[in-house]
Structure I
Amino acid sequence: MGECRMGTGNVADTGVPAGCEVAIIGAGPVGLMLANLLGAAGVDVAVLERNEGLVPLPRAIAYDAETLRLFAQVGLFDTIADGLIQDPSVVYFNARRTKLMEMKPPRGVFGHSALGTFYQPNFERALLTGLERFASVRVAFNSNVTGLAQDSRGVDLRVDSPDGPRRLSAQFVVACDGGTSATRESIGARMVGSTYVERWLVIDAKIENHGVDNITFFCDPRRPVVQLPAVGSRVRWEFMQLPGESADTLMRDDTIRTLLAPFAKASAVTIERRAVYAFHARVADTWRNGRIFLAGDAAHLMPPFAGQGMNGGMKDAANLGWKLAAVIAGSAGADILDSYETERAQNVRAMVSLSRRLGAVIMPTNRAVAGLRDAAFACLNLSSGFRAFVRRGGVLPPPNISRSALTGRARDALVGQMLPQPEVSAADGAAPLDRWIGCHQWLALGIGADPAAALSRRDRAILDRLGARLASINGRADAATLSLACCDQSFLHWAKRNRVSGVLVRPDRFIAERLDPRANLQSLDPFAGATAVAAPESTGAGRDIPATAG
């Protein structure tokens, strides 16, 4: 199952197949990314989407370095690179246009722009086209899932399709069917959290030579506003709905002209989309029922102020994809899938909390509260350390996962961090580190040492069975270890600061634990004896579950 089965032609509208290994409900960015990850592992995948095709309108607009690294991991970064606005500043102004804070993170240690904007339809087209590489992936539009029933052997899906009612059997189902997910309700999960009272008018527009270079938050209590550059001639504005205003009033042409007047001439603006949204801060209380999983907005909804809505879903896909592939290949039992929610949920709740705090900075409409905020920032900005912390993006936590059976259990801050990605060179040239790691490949990495010498006999045998890569950076290596050279000072300082001589890196690029020849690696225990797929326990086994999903 580890090889990539290539296909040709358009995978879309291929009809609902009779069976597959993984059924993905929803062809948004998260579902399509997960399909690419599974397709790269040769998994038999069916993507079911109730709409006629991809949604041609922008919704998500911000990316982070993890999302770009994931596009590179599935071999699609070059297809989206020209459509990215990379490394813009993020600036916060108060009502008097005094700068409260500014973020401009340097090009990150993960090999990609730390933040920026994109045009969602381009992302989704790239992901859908990318599926044409895999003979094992099929996409069926106009296919609405109306029911699910699972037992210890798999899941039976009822689907309304253009060809009439169909049934599809799958080993596993991943619901990427959005914030109103019917699958979430059908498996007994409920969203926990709150919805903001305030609503926002979102305007996506085209305006030639707009000159908008930065992401700007206007923290004005009279009406908070957000302005973002998008791809080409596009700009997005977000205006808070004030007390007493209705959504219908905000959507009127005359209202929009008034709101845009400080930013652009109405005659120069072509509006592509207008919508009024309520922002949510909610996380599902369970992400799994037996063989059925939730991902993306189906599992969590977060305010947009930290830019983690779609990016959080991409992290779900990265975390779950390689685990499903391993279980289906028989490399591990299905109990490793319990680690999905264990590793992701705490991180998601922390990002929801951070988004709420950032929202509290820009959203107050009470002038006294806004004045106290301005005074607090005036004091904080007297510190060069605070300004430097904010500017380098210190407000946003680095990528991490929580401990699970697939990480080491030692008290070690390195465990659960994402491995940095330096520029390295080998005999055949220089490139980012991920160039030498397969999409679903484990990595035993030595820094100044050969990792082969830091593995127990058992762990070396497991990693050989998993097809792992052994690599050494700036160290001697035997014939089985890839020798790489690195002059990237930020990476070398990271390794020195964390006293890294050898680490085990999972296929999702997170560090499982340090290498240690004196003991077997705990994170490899689940792979020690697995030879066949183990059936998961299912709290919904045999239960007919109605759903309407897409």
Structure II
Amino acid sequence: MVGQIRYRLLDMPLERDEGEYAYAGQLLLQGIPPYDLAWNMKLPGTYFAYALGMSIFGQSVAGIHATLWAVNSLTIIFVFLLGRKLFGPVAGLFACATFGILSVSPVVMGMAAHANQFVLLFAIPATLLLWNAEESHDAGKLFYSGMLYGMGFLMKQQGICFCLFGVAAVIGSAMKNHALVSPASFRKLFALGFGMLIPFGLACLYLKYAGVFPKFWFWTYTYAAQYVAEVNLHDGLASLSAYAHKTWPIYFGFLGFILVSLPFVLRERAYRNQILFAVAFAFFSILGTAIGLNFREHYFVLLLPALAMLVGMAIVSLQFATERNFFKVIPPFLCLLVFGWSVYQQREFFFQLPANAISRIIYTGDAPFTDMAAVGGYIRDHSKTKETVAVIGSEPEIYFYAQRHSATGYMYMYPLMEPQPYATQMQNEMIKEIELTKPEYLVLVPHPDSWNVRPSSDQTIFKWFSQYAGKQYKMVAADDGVLLDNSTNQLAAARSRSKNQSLSIGIFKRNPEATVAMQ
């Protein structure tokens, strides 16, 4: 069923994160390293994963979502293997079914190829290897487990929480055996930790060799540290509450099933070690979801394997509580009802609505993702391969659709608007890059969601664009096909419009007759 849903939605328009990964992957396939023409705070692993996927399935929207299909399918298999290893085949089957249904759900934006999906591709087999290594006391398996955890971290920073889980599991096992301070424990921790460091170390060496390490370090560490500190606890809890209020019909059946089983779980002795392992895995999964206190929908993908393990654990505990074989079918039957309810609640997304309609609903109706392919296609059809583009807005998918290089490394306008110490510096750097590069096209995306302007945001970029585009460029098209005379004022209007009001995306072509250089 999950495969059928993903096949039906292969052509769903790319959203911003997908556009960033797709453009960076496209550049990699051209021999251009990450953080050279495109900058952002995410680690480079997902860029390479996209490049690999597109080299197999093609540089298209369908190729990207086919990559997600393959990644998700492999993860489902690994969730089954982990659930079977911990609690038996029935638990493994229901764990992978739980994960499969929720991993494609709009409540976690599961139809988009976010980095978190790639984190899990490595974190779940790493956890399976970790359990096997502790069972067999095999330090070699711990090394390979560490490498997989390290690969998960390389996909996105949140993967560090699964690395911490691995370390905690090894320490916990040593403490249980009263061997925390022992040569064997040190060997295990060294093997695991060394394995974790290898992927990141190799990536750093590659980026150093490619000459982009300073940009990489600034964006993924210096700026990222400022970004994580932006949200306070009150706002974070409000964000979590809003998410729970919106998504509880999908989750409550699974959570209710787990809660009902808790009395039986607590008295279960046969699976005590497995239960502690699964609960610890859930704790660190929650930690990964909560980093930065943003609680965006796709962050909750990281929680799904842990939730799936707990569902498998619940079924086994309830089955052990019944002596007669006839009653042992009741827990799986109840779980099947939960699955059916979840699918029924999401039937329109899974089976009925077209891809464009789903994109508009999931992304609040204002995000212009359904228009971006046409914008990129216009630029591709009206420009030469070596000509560059600058998108004034946070829509990196335009670069991917247009198959043209960016005139600036700034793919997102959000850092320029945030209350962080580098915002003004970033605006000035972006302005300087565009004026120096003189891109053939500018694309103005005035939608509020593409900017996230705050009352304290620096307004320099708005004033600059109105002057620069007015003197150096002329508008040639808009997303609705209408040429607008007063287009340069659209960007300023974005600061005061509500999120429910639509604004035209303007495409500007450099005027060859313009000779006035901007000061």
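Only the coordinates and a few stated rules stand behind these numbers; no lab work does. Since this is a predicted model, take the numbers as computed values, not measurements. Cβ atoms are built from the backbone, for glycine too; each structure is taken alone.
Numbers for the structure displayed
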read-out: Structure responsible for -20000, with helix-only ellipticity at 222 nm (-39500 (n - 2.57) for each DSSP H run of 4 or more, over all residues; to 500) calculated and labels I, II on offer; value: II
read-out: Comparison of I, II by FRET efficiency 1/(1 + (r/R0)^6) of positions 38 and 310 (r between Cβ atoms, R0 = 41 Å, to 0.05) - largest value held by; value: I
read-out: Of the structures I, II, the one that 22.9 was derived from, the read-out being mean count of other Cβ atoms within 10 Å over residues 134-141; value: I
read-out: Top of I, II by mean count of other Cβ atoms within 10 Å over residues 22-29, largest first; value: I
read-out: Per volume of the Cα convex hull per residue in Å³, for residues 406-509 alone, the highest-valued of structures I, II; value: I
